[in-house]
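Below you'll find a set of structures to go through.
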Structure I
Amino acid sequence: MNHILIRPLISEKTNTMGQKLNRVGFVVNRHANKLQIKKAVEQMYGVTVAEVNTAVMPGKQKSRYTRRQVLRGMKPAYKKAYVTLAKGDTIDFYSGV
């Protein structure tokens, strides 16, 4: 299940969604579907998942100017999953800090 959940999303938006809607965000494998994501979150964190929403974020072109030339490249595409937890369940990402 570790290959499905890559890392949690920590941002102002996910913190607000966590407080208001009991929803957490994860960066997940691009080929994982909603059922696999639900099963992975339930097994890893011991919570009940009510709903899973996903979004694929497209890659972006980036450029950097150096003394000799302009270096161009791509940031890779990734998939986000917003997981709504059942009432009363919580995931604390900051407990080990």
Structure II
Amino acid sequence: MKTAYQLAMERLSKAAPTVTLTAGQKAEIAELESMRAAKVAGRELLLKGEISKAAERGDAEAVEQLEKQLLSDRKSLHAEFEEKKEKVRQGAGK
């Protein structure tokens, strides 16, 4: 007799079969993660410098705006690289 967990896992695998990635695809995804981390770090370095300058000037509005820009940049870079990684994963199903 199967447990509820086993039955649920069987149904899940039928609905959305797992995709096995090749070593090349794993390496490509790892490279994309590395590139994303580097781009985020570069953006943070640039904007945090600007935030510090604005804080020294006492420009709270500029600090807030730059912090929002940093958050937006992080989100857009994350979304961009997730899309690229998904394209790599889609290649696994072919």
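Quick note: the coordinates plus some simple rules give every number you see, no bench work behind them. Here the structure is a predicted model, which means the values were calculated and not measured. Cβ atoms are built from the backbone, for glycine too; each structure is taken alone.
Observations
- When log10 I(q)/I(0) by the Debye sum over Cα atoms at q = 0.15, 0.20, 0.30 Å⁻¹, for residues 11-66 alone is computed across structures I, II, the figure -0.56, -0.85, -1.31 traces back to I.
- Origin of the value 2, 12, 21, 21, 15, 9, 6, 6, 4, 2, 1, 0, where P(r) over Cα pairs in 5 Å bins from 0, in percent was derived from one of I, II: I
- At a computed -7000 (helix-only ellipticity at 222 nm (-39500 (n - 2.57) for each DSSP H run of 4 or more, over all residues; to 500)), which of I, II: I
- Which of I, II yields 42 [relative contact order in percent (Cα under 8 Å, 6 or more apart), calculated]: II
- For FRET efficiency 1/(1 + (r/R0)^6) of positions 27 and 43 (r between Cβ atoms, R0 = 25 Å, to 0.05) computed as 0.90, the structure of I, II it came from: I
- Structure with the greatest value (metric distance in nm of label points 7 Å out along Cα→Cβ at positions 3 and 19, set I, II): I
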